[in-house]
Structure P
Amino acid sequence: MSTKSRGFTLIELLVVIAIIAVLIALLLPAVQQAREAARRSQCKNNLKQIGLAQHNYHDTFKMFTPSTVNPGSNLSSSFVPAGRIRNHTGYLYMLPHMDGVPLFKKIDFNLATGKADWLAVGGGGDQVVLQNTRLAAFVCPTESGYDSPHTYATQNMYTITRGQRVSYGFVHETTEYDGNAGRIWTANRNANRSVFGINASAGTAHIKDGTSSTFMMIETPFEKQNVAYGPFLAAYTHTHFIIPTTYGINKPWTPPNPRPYAWGAGSQHTGGCHAVMADGAVRFINQTLHPTVVAALVSISQNDRVGEF
């Protein structure tokens, strides 16, 4: 006697599919949160490595790396001799302390690493070895990779060829239009100076309000109000500085457009961004932190100590 095998009815299949869909809907946010937690952890680790590299550099030179050397900025003719534009970035000086010795040895620091030259001082140029060079340690894994590498062919302060963007910017107190920030860094020019400057930077001896209460570097998103805005790994361009005091953290410059302005700090993480302090510790900085506190964290002055934040 033969028996008929019984299959699933259409209703039963639909019920199973519905159950699976509900389970996926419940699990997907948890999976996404776990992935973002891993990315945030990696981002934090990147900044820890950057902080360590800065302190290793400091051990040798008694100051942190300059933010940039002989940039083609709007004040360049006041401190750069004719033909000496170089556009080097502090990222390049960190390479020997971040497993980047092979690349570092290929760079000729007697020559420029970028063409930006706002005032036609001269001396700018590219080095092919640095074009389209991406280093994972300088990129937050949550970033989308927006327009990287980037080329800006017009000759001015934004000129760059196949430059890779970076997620971590050198904190400055004001834009390069201000003579205090736009010329060579000196310890005594401005009591409210940030750690980083042009052609020189602070050492720990200059930081009067405590290294644990002073920003060194901070996250900055790739995508901003204009595609030309950096910063970039290999070369200075006009928006190389990051200025959280004025331009905020994850602050939309022209709401409802969510993108920040050129010098803004921020990240793809919810609620704020990471920063490495001058003592090498990494903190997550809430985007609602009061501007007065942010300004105090930027400054190396002894008159602006901040408590827990």
Structure Q
Amino acid sequence: MMACRVCHNSDGNREYQVREMMFGTRDEFKYIECASCGCVQISEVPADLGRYYPPEYYSFDTTTPQKDSGLKLFLKRQRARYALYKKNPIGFLFIKWYGLPQWYAWLGKRNVGLNSSILDVGCGTGAFLQALAKDGFTNLRGIDPFIEADIAYPSGVRIKKQDLADLTESFDFIMLHHAFEHMADSRAVLKNLYRLIKPGHYVLIRIPVASSEAWEKYRENWVDLDPPRHLIVHTQKSMKILADEVGFETTDVVFDSRGFQFWGSEQYKRDIPLVDPRSYKIDPTHSIFSTEKIAAFEARARELNANQRGDQACFFLQRPI
């Protein structure tokens, strides 16, 4: 039996044959579940992995975002100043009326300001970085080895077709939004992140987690296993093993899963790919799920998140000073 790439255990590990179902190719891949740390990993990385990231893959969306009016941009930037510095009354009112984007929960208490150097790893075409630029962040960079070519936006956002290991400069904040699971060598990635983040600063890693009710319930049909793109799906235990080994302190773990873990997995059980015309993602009005059922899935996701049993989580890793 293949040894776990995280804890090196080879006793009692389980094998699964899992189909590619996002695009419905139904190609099969072998995955291993470690009996010790619980992480789930592909047995062999396909030599032609790039073909499973076609131009229509969601992070490569090149749709031009809606242009905000001057007033809206002004208000967004006041909101950002209040969220980060607690000193802007206009921003306070804007938040009270319209709410606050999720990302300020990630940034607000992690030594991040509007001029901080921020790196987004595996950012695709940079939609999130563009949103941050609209809010007034000025030092934004992204890398993604699967984009066609480098991108330079008028906003100042720069995205390079580049690997993490090639970077040499340091950053105030590094984030990986559902990118870490696409990288085969988690240990090497964390070592590079430790090298690149400034002492006392944070790395945010958002990933699916196998220490979840969804994995236990659906196994081969779990939508967030996503073969072969997800090469290793961690648990809280396996993430702590690697973070401790590299030298990071895990300061917080916040669960942010959605009802997708249920409706996506239920579709896969019924042999309905994510991009199928019958899929809830493609046409909610003609899917197999009622509005009430989707609401129930979302409610269950909130319950699981509160109990640290959802299938997606945010790990905040700090490099000690």
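Starting from the value 3.5: which structure in P, Q was distance in nm of label points 7 Å out along Cα→Cβ at positions 104 and 264 calculated from? Answer by label: P.
When distance in nm of label points 7 Å out along Cα→Cβ at positions 48 and 208 is calculated for each of structures P, Q, structure P comes out greatest. Figure out for me which of the structures P, Q the number 129 belongs to, where volume of the Cα convex hull per residue in Å³, for residues 56-119 alone was derived from the coordinates. That value comes from structure Q.
One of P, Q was used to compute distance in nm of label points 7 Å out along Cα→Cβ at positions 144 and 176, and the answer was 2.7. Which one was it? The read-out was computed on structure P. To which of P, Q does the computed value 26.5 (mean count of other Cβ atoms within 10 Å over residues 216-223) belong? Label of the originating structure: P. Sorting P, Q by percent of Cα pairs over 29 Å apart from high to low puts Q first, with the largest value.
The greatest value of volume of the Cα convex hull per residue in Å³, for residues 136-231 alone among structures P, Q is that of Q.
No value in this document is a laboratory result; all are computed from the given coordinates. Since we're looking at a predicted model, the values are computed, not measured. Cβ atoms are built from the backbone, for glycine too; each structure is taken alone.
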